[in-house]
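Listed below are the structures to be examined.
Bear in mind these aren't lab numbers, they're just calculated from the coordinates by the rules spelled out. Quantities reported herein were computed from a predicted structural model and do not represent experimental measurements. Cβ atoms are built from the backbone, for glycine too; each structure is taken alone.
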Structure 1
Amino acid sequence: MKEKKHINIPIFIPHLGCPNDCAFCNQRSISGRTHFDISDVRRQIEDALSTAGERESEIAFFGGSFTGIDRDLMVSLLEISEEYVRAGRVVSTRLSTRPDYISEEILDILGRYSVKTIELGIQSASDKVLKASKRGHTLSDTVNACKLIKERGFDLVGQMMIGLPMSDGDSEVETAKLICELGASEARIYPIVILKNTHLAKMVENGEYIPLTESELVGRSASVLEVFRKKGVKVLRIGLHSGTELNSGEEIAGGYYHPAMGELVGGELYYRELERRIAALDSPKKVTVTVPRGDLSKAIGQNGRNRARLTEKFGLIAMKFKEGDALSIGKK
């Protein structure tokens, strides 16, 4: 039976419940919202449901640390979501929060409602990186939170970042591996974006942090994506949701940002795989690449970058791409 399509109905609660300002964080830039009004929540849900069609819907509380907000507000929001679950209009609730705002008491409350998924802002498995990024929690907090979440039967999503202060490619790969080991079924990868009015932007100004280049961000994100794919952990998103402020560059203080980061990272993984397979051929001059349907643009690469790089690297006369049932390479 064909799997029913699923959508999240995002309700953003910018910075509510967050105990501190992380070095990279500016919730106004990320969510496009500066305030939160609970009286507007039902309208947002109704607007989303009006265009959902036959898709399965889930209410998702994103933006701030949901389990750290005022307890009465948190329960009121859960009650609103539960109304829609009981009416059969949505199937469940998901939320995002921090590792240090997960406890037995919090999970007791969430367990009274139709909360299915908890997305945890893990960001890094290195205490050194967490401290440099002003996260305000430790790796021990992360491990304990994941353990509690899984023991209570919630689905776990691990969120991590690429390019945090003091991090490197190896520490990021280790973070991805830990997220898998701790039982996450899904993940999100956020390559760092240097936003205005953040501590990270000041670090750049003071020469304390050197922004990663496009190739570094894309390459390190691809290495992390590869870990998740090998472990069977679905990656829900790579990169921040694009908005007017981000797309226009108004809120970006430096470094690299691209609204289609997921396409770039997926393309880089394709490049690596094609490079390995072509290298195994015996002096090819003309190559035909067959890719699974729907993957053609990623395989060719944005603006044909993969075709150009591979053609140059292997001295190919011609390189053709076509769609088929599975990835394969033939030579002439």
Structure 2
Amino acid sequence: MKKVNIILFLLLAVATISAQTFVSDVSKRGTTAAPFLNISQGARATAMGSAFVAVADDPSAIFWNPAGIARIEGGSVMFDHTNWIADINYNYMAASYNLGSYGAIGVSFLSSAIPDMPVRTIYNPEGTGETFGVTDAMFSVAYAINLTDNFAIGFNPKFVMQQIWRTSATAVAIDMGVIYRTPFDGIILAMSIANFGTKMKLDGTSTLVLYDPDPNSTGNNGQIPANLSTDQWELPLNFRVGLSYEPLKSEMHRLLVAVDALHPANDYESVNAGFEYTFNDMFSVRGGYKSLFLKQSEESYTFGFGVKQLLMGNVGIKIDYSYSDFGRLKNTQQFSVSVLF
């Protein structure tokens, strides 16, 4: 318990220091790099209003709370596809394997699928004939361990990359999380810190320009190679605290409710809430509401469903779907397929 208390104190200290760096009455929307790191992963979690930090019991736990993979028995793999706004798609893969008393390991990979776009300039608004691409990508390796029967801790170091045309930026970061099974029956308390890492700065051949230091003179070199200076941007640091509770749990029926409080670096605070009802450990329906108390948010209600089927012995397959309302931006949809073994 002394180790648990020390770890909790350290995590709370990091969270407090991090929170103090971005508490402000001024909105910071759009002021961080790699915003794709905030997109909810896993159709099940998204359908529950993204209130998942204290649930975190499938491979998407690597995204929500890496401590959760210590609660997953055996091995599991998840493939998730997100139909995001503006015809942008994201593909996410996560896998975990339990090593028993040695803890659990996991890996995850996230990448974008954005069609090439024409290069347009002031002088060629219809296009120059060239095209450019945009890429978002993230790769991580997670580790978690149960320090006691009721307390788990996890870490998820990650590598982040963004690329647009001939420029790119990279960063390294880490997610940290804890899960505590409280003495109150069915209540779990958890928290996580996501994207604590280095800054990102775009650099590449697209920043090379020809500069004329004195355009009013004809006797100087007006074709001097120069580099445009780009700023460094923080990653979207996010601190989550969550509670989950099972008011109903039997062989045929199971009801799970969850609430998350979010403190992001690039927005105001908000609350996510959701539920999951499961019948016979086979069919699930889910619903939730995202960004409660967040002014001018386009996100609101979510819903979805899932099916689980055992195939051979202990090998099972899960298929999940989620729908999220996005107001004037219409909606986003996610599909997940998981294999349990």
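Structure above, values below:
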item	result
Comparison of 1, 2 by distance in nm of label points 7 Å out along Cα→Cβ at positions 142 and 302 - largest value held by	1
Among 1, 2, which structure scores highest (criterion: mean count of other Cβ atoms within 10 Å over residues 54-61)	2
Parent structure of the calculated result -2500, given that helix-only ellipticity at 222 nm (-39500 (n - 2.57) for each DSSP H run of 4 or more, over all residues; to 500) is the read-out and 1, 2 the choices	2
For 168 (volume of the Cα convex hull per residue in Å³, calculated) the corresponding structure among 1, 2	2
Which entry (1, 2) yields the derived value 0.60 for FRET efficiency 1/(1 + (r/R0)^6) of positions 46 and 134 (r between Cβ atoms, R0 = 41 Å, to 0.05)	1
Per distance in nm of label points 7 Å out along Cα→Cβ at positions 126 and 190, the highest-valued of structures 1, 2	2
Origin of the derived value 19 (relative contact order in percent (Cα under 8 Å, 6 or more apart); candidates 1, 2)	2
